[in-house]
Structure P
Amino acid sequence: MTKYQAALIPAALLVLALAPWPYAYYQLLRIVVAIWAAVIAWDQYRLAKSWTPWVICFVAVAVLFNPLAPIYLTREIWAVLDLAGAAAFATYGVTGLRGKPE
């Protein structure tokens, strides 16, 4: 599994977050999404040696979903942010699979 294929995992988890789950799912989701976003941001920064749009996007996702200092928002706002995060991970994964990660 490549890093681009792996980026589709948090995308799927974020889409699944739209369904009603026990609170533990959302706690796990924060951990998984924050770690993946930080890894992608670091990897893209290391490759480009600058703040590319991917780096900025995934740093924002990592901050938003971080489990250490959680941001509390309404369920409706989280639904929009979950879809936006899923779109970011999916776009990164698909563009990377096509050989154009930047």
Structure Q
Amino acid sequence: METRQAEERHGRATNGFVGVLFGLLTTIAALAFFAQASAVVAARQRIVVGAVGMVEHALDLLSERHAVELDEERKAAMVSNLLVVLCSDRGVQPVVNPGTLYGG
């Protein structure tokens, strides 16, 4: 009888320990996931800030050197394309347009 009670106590203690351990591991995993997500967001913010600076610099150089005249629509398209290329986390594929989007 005494052995059976000892075994039951041991089983409950083991189950309790496993439950506490599982809870701690779940909490640690959640904290690690949150830290990783925060790091990804911070890295993305730095990438975007750098890309915007590069685009601004490109527009300034083009303007200073009179390399090309861009209306606001073409400038917006160029900015959009550059930001996609600079901020993308995957390789980009160039698209060759044999004609013009502008009827002139």
Structure R
Amino acid sequence: MELDKTVRLGMLLDIYGNILTIKKQEMLSMYVNDNMSYQEIADTLGISKPAVLDSIKVAEKKLEGLESKLQVLAFRQKLSNLVDNSSNLRQDIISLLKE
């Protein structure tokens, strides 16, 4: 199942966010976690909207680059799917044994 872009970006921020500058972390968090627009972020931080857009794009590219190399999010998703499937399998076996 494909993740929504914003959800994926938030997860990447949680995993790799410490590699970003504090300002980029702050802007990206405002964007993905607080659902703020570029203009709202710019107004809050007292910078231009293009500066916010550029910073978020740079941060996104850096996070995606790390994920393409390290695959931490992909591993977590696979692990989560295995756990979900294991739970379903366990319930199916219990149902079969009760029949």
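Nothing in this text is a laboratory measurement; each read-out follows from the coordinates by a stated rule. Nothing here was measured: the structure is a model prediction, and the numbers come from that model. Cβ atoms are built from the backbone, for glycine too; each structure is taken alone.
Of structures P, Q, R, which gives 66, 27, 19 when Cα extents along the principal axes in Å is computed from the coordinates? Mind showing how you got there, number by number?
Values: P: 37, 25, 20; Q: 98, 28, 18; R: 66, 27, 19.
Only structure R yields this read-out.
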Checklist line | Structure responsible for 3.9, with distance in nm of label points 7 Å out along Cα→Cβ at positions 32 and 56 calculated and labels P, Q, R on offer | finding: Q
